[in-house]
Structure formats: structure tokens, C-alpha cells
Structure 1
Amino acid sequence: MKLRKIFIIPGTAFGALIADWAVMNQLEVEELTIDEGFDKVVDGLVIFNQNSDMDKDILDIRKVFDDSLKPVQRIDINGTLMVGVSNFSLWLERNGCVNVLFLGADNLKDNPNLVRYLETMKGA
């Protein structure tokens, strides 16, 4: 995998699930507090969603990345699996992202498609 480090938001069910997956795949995980300048240590933002639904908090964080011209990738876990994984891999490669913030709503952990995506992304 091209990733070196995955940042998560502490205290979230989504972040805990991502942290467990990352550790199992020998990726470094770091908790990231959303405060002034948090985006300076992150190369890009990956937003997991279902059916393009996103919480206001996630949209606010995305705006910070958009304003600083940092790359953002959205992954709809209810979309086509191989297209999503392929697009993610190309996004990592084209943007040189190795330290990435993964965001998603806590209710995504109950969607079996999230685990499918994560398992398939191991080879990305």
C-alpha cells in the first residue's frame, strides 16, 4: 500500500474501526485533533460516505482542505467496489499522499460495504 500513516479523529466509532484495520495492515495510525493548523501534517483527506451523505462536521473539515488546495477523495461505500478502490489508488499516486486523514460518519461502521472496501484497499 502507498500509505504510510492514517490520521483518525479520536473518540469516534469510525476512527476506532479504521485504526483497527490500519494496525492489522501494518500502517501507522495517529489521532488528530481538529484545531488550528491541523491540516499542516496531513497530505490529503479521504471521506468515506454512503450514498453521498456527509455530516456537517465532515463538510467543515473538507472546506479547510479545499481552501488550502489539498487533495480530497470521496469514497461512496455503496458504489462500485473496484471503481472506488481503483480511483483511490490513482488518487494516492497522482497526489503523492502518504499521510492521509480518513473521515466518515459513525453509522458507516454498521454498513458491511465498509469492511469490503477496506479489505480490497489493502492492495491499493
Structure 2
Amino acid sequence: MKLNRILLKTNTLFSQQFSEWALAHHIRVEDFQEKSEEPDNGIDGLVIFNENQEIDRDIAEIKTLFDRKLKPVHNIDINGTLMVGLSNLELWIERNRCKHVLFIASDSVLSNPNWERYMKNLK
């Protein structure tokens, strides 16, 4: 992935696991403070990992912030086709010229067996 920085919500299982992946791929990781940060603070886009297009209310609120600021948002349904999801993510990052992206997901995504496949194939 051609990213300079990944932002993750603080104190979630998803952020802990995704942070390990990012550091292994030499991508800088920073905490996203929901209350103090706005999409205009150097964040280029939002990626939401979900199951069957369902997202939690707090994630929906963050998505709404990005929609209001006309920032690109990309949803990845981990129950969908793996290679399509990964290639669409790469294309989305490239087309939107995203370098600083917030990645979020509900911690329940981690219990889905497809999550492990995504993490192994995400580059």
C-alpha cells in the first residue's frame, strides 16, 4: 500500500491488530482522537472494514463527518470476494491520492474467519 500514515481509533482490538500489520509494513501509525480530530486535519480518506455492510453507530458517525467534508470513504465487506476487496482498496487509494488514511472497524470483525484472510493478503 502506498500510504505514509495510518490513523486508528485508540484502545480497540482492531486498532491493536491493524497497528501490528502497519508497523510490519513500515507505515507510520497514529491515534485518531474522535472528539478532537476532524477529517480536515490532514486525513485524506476513511476505510471501513465491515461484515455484510453493517457498521456500528460510532463508525457511522465518523463516516458522516467524512461525508460532510467530502472526503473519500471506502467500505470493505470482509464477507465479499477477497481479491476484489483488496484490488478495489488499492485502486481507491491510488485514484483518491490518499496518503493519510483512517482505518476503522468494529471489534466483532476480528472474530470473522475471513478477517484472517484479509490480513494475510493485505499488502
**OP:** Kindly point out which one of 1, 2 the value 2.8 was derived from, the read-out being distance in nm of label points 7 Å out along Cα→Cβ at positions 11 and 115.
**Re:** 1
**OP:** Of the structures 1, 2, report the one carrying the highest value of distance in nm of label points 7 Å out along Cα→Cβ at positions 19 and 91.
**Re:** 2
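We did not get these values from a lab; they are worked out from the coordinates using the rules stated. Just so it is clear, the model here is predicted, and its values are computed rather than measured. Cβ atoms are built from the backbone, for glycine too; each structure is taken alone.
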